[in-house]
Structure 1
Amino acid sequence: MITLTSDFGLKDPYVAEMKGVILSINSKTMIVDITHDIEKFDIRTGAFILASVAPYFPKGTVHIVVVDPGVGTNRRPILVESKQGFFVGPDNGVLMLAAQKLGSEHIFELNNPKFMLPKISSTFHGRDVFAPAATYLDVGVKPSEFGPEINNAINPEFVKVEKTNGSFIGEVLYIDGFGNIITNISQNEFAETKAVKVKLPNISVTLSLKKTYAEAKSQEPIALFGSHGFLEIALDQDNAAEKFHVTAGDKIQVTPV
């Protein structure tokens, strides 16, 4: 099974070209589209979407992610081997949130021309490098055959959370369709607490830590750990991101109280 995530949209031929390459190598491959509606060049959102869905796919699934504003530059194409599956895409951080979540074990640079198309476009590695590599991987080629193992893959700021004087310093990863503010602060980093003090660029507020959205009173802002295990700031039946003027990438400080 191979999944596809990109910022291509569906108007252009790019997604179909990648699928054509995959099926030309192995016509029996099962292809699952995660989304092609990532905002153009939005590496952070691509990383969040991948980290959210990857744990629910069968072991051994190969995930291709093409959110790649640096295509054709000296950024490397890579393959990440985790305990549950594989990730193929650019070395720009888009793979690392999911890889860390699923237990990254090895990372390889994709540089073996045997597993690429004969002609490599400088603007479309999704078709010419990632799609064939993922398909050969899916049919059993060992990860080590694609290129040398590396230990210096880009680890972007949005996967990092600092702890200082009892506070967690992180980022807003994603604003979902309900306006919930999803941070990169994981439930695993928290001890038991009933409330948190939250500092964002336009607000500083103490919020009750709830288990469900429905526990909030009408228009009450709350904090909770959502279905992906990250701390969220939500507003009962309203848009918290609009209310507090928050966008993805904003810094956030959270202090248990």
Structure 2
Amino acid sequence: MLEQCRQRNIEFLDASGNCFLNQPGFFVFVSGRKGTTLTDATARGLTPAALRLVFAALCKPAILQGSVRNIAEIAGVSHGAAGIALATLEEMDMIGKAPSGQRMLVHPERWLDVWTEGYLGRLRPKLTTYRMSAATTLSSLLEQVSPVTQELLLGGEAAAKHAQLGLKPGALTLYIDVQNEHVMRNLVRELKLRRDPDGPVELVEIFWNTVELPSFPAVPDALVYADLIGSGIDRTLDIAAKLKKRIIDDVARQT
């Protein structure tokens, strides 16, 4: 019924959080919610530090088998925050025990959903972000951008294009090391960028350990997926659905 309403452009909202709202400049589509449970409430309470750990585990499930200290280093969070996050994820039944007694990631789809909701709602708003435009066309910009270091990575639609998912980008998202002023200055100069709140170019702070979680020249798939979902555009949502299956299968294989 949800999908039929969406296809017919009938807006709806239910008590479980499923909704379809489509107005000029405003699009929301949420489906698959089966009611608020303790697990759902706990997931919404995950801190940005816990979400960083969730992201790291999606990128490299094997890290859960390590010590709390090692997990914390890879996820880029404090030792204490990692311990609390692991306890919360166990409470949510997202971490199980292997026959050997080691932790293991269970329900990959649940991990991806929790990550996406948390990233878009709590982590991304805290990241340093710049919106810009350029004198040239977006297609020309895409041809000019060719990351050569881990300090600049393709995100969103550009990353989906790089992954050959059949998407023609309508925006350019780049994750950069905002702490390195040379990266920002060189990028702005080479692409002739200027500040524009409505521009198609978005520069976002790299928040993860790119050495421990390599994915060059694009960001990890879990982040590409979250970016595509966050765009709320039909053409990206369709691609996101394909990417979701690939991520879940890959995480399950690694687990």
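If helix-only ellipticity at 222 nm (-39500 (n - 2.57) for each DSSP H run of 4 or more, over all residues; to 500) is calculated from each of 1, 2, which structure is the one that comes out at -13500? That value comes from structure 2.
Taking 2.7 as the value of distance in nm of label points 7 Å out along Cα→Cβ at positions 179 and 211 derived from one of the structures shown (1, 2), identify that structure. Answer by label: 1.
Each of 1, 2 could give P(r) over Cα pairs in 5 Å bins from 0, in percent, for residues 51-90 alone, but the derived value 5, 30, 43, 21, 1 comes from 2.
Work out which structure the value 10.6 belongs to, where mean count of other Cβ atoms within 10 Å over residues 3-10 was derived from one of 1, 2. Value 10.6 for mean count of other Cβ atoms within 10 Å over residues 3-10 corresponds to 2 out of 1, 2.
Taking FRET efficiency 1/(1 + (r/R0)^6) of positions 147 and 203 (r between Cβ atoms, R0 = 25 Å, to 0.05) as the measure, the highest value among 1, 2 is held by 2.
Thinking of 1, 2, which structure, once relative contact order in percent (Cα under 8 Å, 6 or more apart) is computed, gives back 15?
On the way: 1: 15; 2: 20.
The structure behind it is 1.
Work out which structure the value 5.5 belongs to, where distance in nm of label points 7 Å out along Cα→Cβ at positions 67 and 139 was derived from one of 1, 2. Let's see the in-between values first.
Details: 1: 3.1; 2: 5.5.
The value was obtained from structure 2.
Here distance in nm of label points 7 Å out along Cα→Cβ at positions 131 and 187 has been calculated and equals 3.8, so which of 1, 2 was it run on? Label of the source structure: 1.
Computed from the coordinates by the stated procedures, all read-outs in this text should not be read as laboratory data. Quick caveat: nothing in here was measured; it's all calculated off a predicted structure. Cβ atoms are built from the backbone, for glycine too; each structure is taken alone.
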